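Since every read-out is calculated from the coordinates, none of them should be taken as a lab result. The shown structure was predicted, so the numbers you read here are calculated from the model rather than taken from an experiment. Cβ atoms are built from the backbone, for glycine too; each structure is taken alone.
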Structure P
Amino acid sequence: MNINPENLHSPADIKGLDNDGLAHLCDDLRAILIRKLSAHGGHVAPNLGVVEATVALHYVFNAPDDKLVFDVSHQTYVHKMLTGRIAAFLDPARYDDVTGYTCPSESGYDLFEVGHTSTSISLATGLAKARDIEGGKENVVTFIGDASLGGGMALEGLGYAPTLGSNFILVINDNQMSIAENHGELFTHLAELRATNGTAANNIFKALGYEYIYVRDGNDIASLVKAFRQAKDADHAVAVHINTMKGMGLPCAEANKEAFHYHGPFDATDGNSLRVDTSESYDDIFARQMLAHMAADRRTVTMTAGTPGSIGFPPAARAEAGSQFIDTGICEQQAVTMAAGLAKGGCRPVFGVVSTFVQRAYDQISHDVGINRLPVTFVEFYGGATGGMNDVTHLGFFDIAMISNIPNIVFLAPANADEYVAMLDWAVGQTDHPVVIRTPGGRVRHADGAVNTDFFRYDTVAEGSDVAIIAEGNLLYTALEAADILRSRGISPTVINPRILSQVDAACLDSLKDYRRVITMEDGIVDGGFGQKVAAYLGNAPVRVTTLGLRKEFIDKFSVKELLDANGLTAEKVAEAAMA
């Protein structure tokens, strides 16, 4: 018996299939995935590798009564196809009907908004405990990749789950990959389990109290169904370790798993990108500069927490850096506190981190780096609304408010590539401050003249007398456009590039006290942002201060242009605010 994917409305539709029917369905779903992903882009290799596992989960378990929790949830495309959302994968006009992650507002089968790693086990322990308190009998299943399993929070949950003494099913999707290669001895241990077909005497899961089941071929539907049936309805913790292939069924993804972890539209026959961007990028600038620093001083190291490609370090650049490139795996807390130790030991650590992930290590930045005033440099990528990430789980515009208010932290926001390089060079060379540098969003721009390297002072880029616009990062260029509008209307504007967002330049602000109005612009939330620091400083002066930025809200799949317009961050609306 086979089923046409167009007729998939819920997991109940696949319950009557035999193993051959399930295998045929997996082939169909994989073909649909490749067709959509090659045209639309998305998380390619992670989803192709778990087609069979996802089908088997929904075949054996009875969601949504049984609870399925997916770690990171970027590998849930097939889960969505099986739970009433197949049209979003079949019809190009509806490709954007679903998000790239689990989303409770889309479906009752999705339990949580999840986009950060290593959370699923802890979430599932809460579900299991709630079930036990209420006397329920449903299965609680968490699906986590080997890379996510190495995160500190996952290890905390891993040790806690067996203490519940009740049904808890842990599925470890072992594809031997993080976004790039895995790092850490846990993965050596998983390799030992794979090599012995799960029979190695050294078994962390058994040691922690799990019943352990190994599936040698995690892309074989019959083997998966058998293993999940064995685990189903257990009255204790069970770990099902499945050996899968990331990128399964697409040769280019199988051969280049790192590049196809997430990929834009591509030609499915050869893997070539359909949208080739040859323009200069900030991640390339960062990598070039750091390779030069590392070559000049062996004490300088570049660090990442599992996202080397996002900071401009593909395999070739990592090989060039050698042991001076440190990847801690998806463990931001380890990276930050290790950086503190490196700095204390006399090294010059530079941690390149995606903005949304830096919040995962807030305590370490504050406690281990800030209190100890250690010269660690953090370089953030994809920050702000203009940074390039717009999933609700990956927002990058809380960073200014979150990090710039930690004592001892110097938070810098360059407006162009020349400032970016100068700030990086200064941060690596000094030993007095922890420094955060926010990589500008959007296209690379260059300064018109020499860079003022006194980064503790604001830089006035246009002199006026009536109103002042203080605009951080690449919003400086919006401010310059607004200034042109104001001049055309007979108003003389001053435009200021603040550069440092963790403190105010008192001398500069004192010079503005007799202005009619001061406007601040930031690509981040207003609450707790640098604009409020300016407003507080000028609170007793006659000048009126208007703080422009983003509302404090979680927002999903936004248009950058529409979001900036809605928050008054366009040139015309800034000019209107100046004239109000």
Structure Q
Amino acid sequence: MKKLFLFICTGSIMMLGACKKSFLEVPPQGQSGLTIDKFYTQVGVQQLLVGAYHDLTGIDTKSTWWGTSGTNWVYGDITSGDTYLGGSAGSPPHQVADCFNIENYQELATTGFLDDKWTADYDGVARANSVIIAATNATDMTAAQKNAAIAEGRFLRGHFHFDAKKMWNNVPYVDEKTVNFTSIPNTANIWPQIEADFQFAYANLPETQPLAGQANKWAAACYLAKCYMFEQKYTDAKALLATIIANGKNWQGTKYALTANYHDNFDVGTENNSESVLQINFSVDPTSLPNNANLGETGVSPVGTAADVTYGYWKQPSFNLVNAFKTDVNGLPMLDANGVDTSNVTNMKNDDGIASSAPFTPYQGGVDPRLDWSVGRRGVPYLDWGLDPGQSWVADQSFGGPYLNIKNMFTQAEQGAGFGGIISSYYYVGNSAVNYNIIRYADVLLWAAECEVEVGSLEQARVYVNMIRTRAMTSPTEPIDHSSGSPSANYKVSLYNTPWANQVYARNAVRFERRLEFAEEGQRFFDLVRWGIADTYLNAYQKVEQTRSVGSVQTGATFVKGKNEYFPIPEQEIILDPQLKQNPGY
């Protein structure tokens, strides 16, 4: 069912969202300057909630689509070894320069995207605080109604602080009582406040909500568990995740479960389903045009009936990522006895440097079918758009490699189609209504597997991973070559049928499964950081990737331990608030 919850905010609601250059320039709501007295009603609170939810997209009147997008591909994908910046060098230059530096760990405190992202996160905080203030002071709401609205506001406030925390680590916490926005230090650990927001939401939100996209109590529980995972509080996370697995429900009250078809999580016709915990709900219609669309993913996939490289083909999957989907003779990932990935020793056969008019036979070895729901590659169907022709659909193979993104791409059948379509005639082509998953139930199962590895049972961890792999095996719709009616590749995936011998292997197997399951979903870099392996993993990745002559990867790029795990605090924010301290190394 298509969502109807998020709409572009205009007029006074947009103003209350703190759409300024910096959240630090916003007068404290309810204190001085802008006031929200006229929203002290049940209707007003709902209007403010709509504005706060809209900021999940990261897109508002002051944002830079890629840099502030809630899909986070600039910060979580091109930094992680899963994708290259892609596209072609120098077009459009205002986008490429910041992305290029971020991809190669050369971002500065003056990098514009980072200031835009900071502003977007704290704009969301300001909107959430407006909800809390209005609900607290509402004159026509019962105590129970106020409590539920405040819980929803605190859930959203927790999300925006979490997003900032994983980006910069040292960030200020801003609640509805904050008075002086120009003197907030970022030296305290704000995890306790973020946890408290989600704990309150878990305790006070209802199990069901009337509209798709609204957070319920179980979404709050899952987000609290995500906090625990980032803090490495595995014992706390394990207990909470067990409760979620046993009792958790989506916004409609349907028990959490993996969808039968993996691709249902990335299709406009099947979103907000049993696997959905929290999605950014996008829409495109004649009224809002692209303003509620998934603008952050605009230009990352081929669009139309033929290739159009005017704006296209950024966030291209890396050789390394595609290689990871190779499977061995038993249908398992290519891990050695210690669980170390060996798939990147040789590249999967690809059409790099081969014209679309030249003959080409795709890789014939075993692959996990999730590959072709995630990556467009030569000779394999690109959803229902026909066989990927390779080079002619790629802006510049020498810069971004031969592969294309598929996830969050609309299908040809859905193009321009009513509730789930796009309006390709307005602004950039490819303004998609496909939702983005912030958390899905697969997260819950793989977090639970991680916890079992660290503080529980390796056997139970294997059970959880096999639940994920079972879905990969049994999805009723594999990518099909419609000209022959046959599977498009040698799809071979099986379960881990042998008990894991030791914790090291188990840990690596769980982490590898997470990579496969969540490829190109903006999470990989942040996983590498929370696992404490970003420096060793990414420098090993760079060493190989710099031999592959992909222009998006800069020769000499090095990840510096103790620095590049987090981004620099934007210089403009430090100027506005001298209490902010710069992150180490910048």
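Side notes on the structure shown:
- Label whose coordinates, when relative contact order in percent (Cα under 8 Å, 6 or more apart) is calculated, return 20 (choices P, Q): Q
- Read-out distance in nm of label points 7 Å out along Cα→Cβ at positions 194 and 458, computed value 3.2, structure in P, Q: Q
- Which of P, Q yields 69, 51, 50 [Cα extents along the principal axes in Å, calculated]: Q
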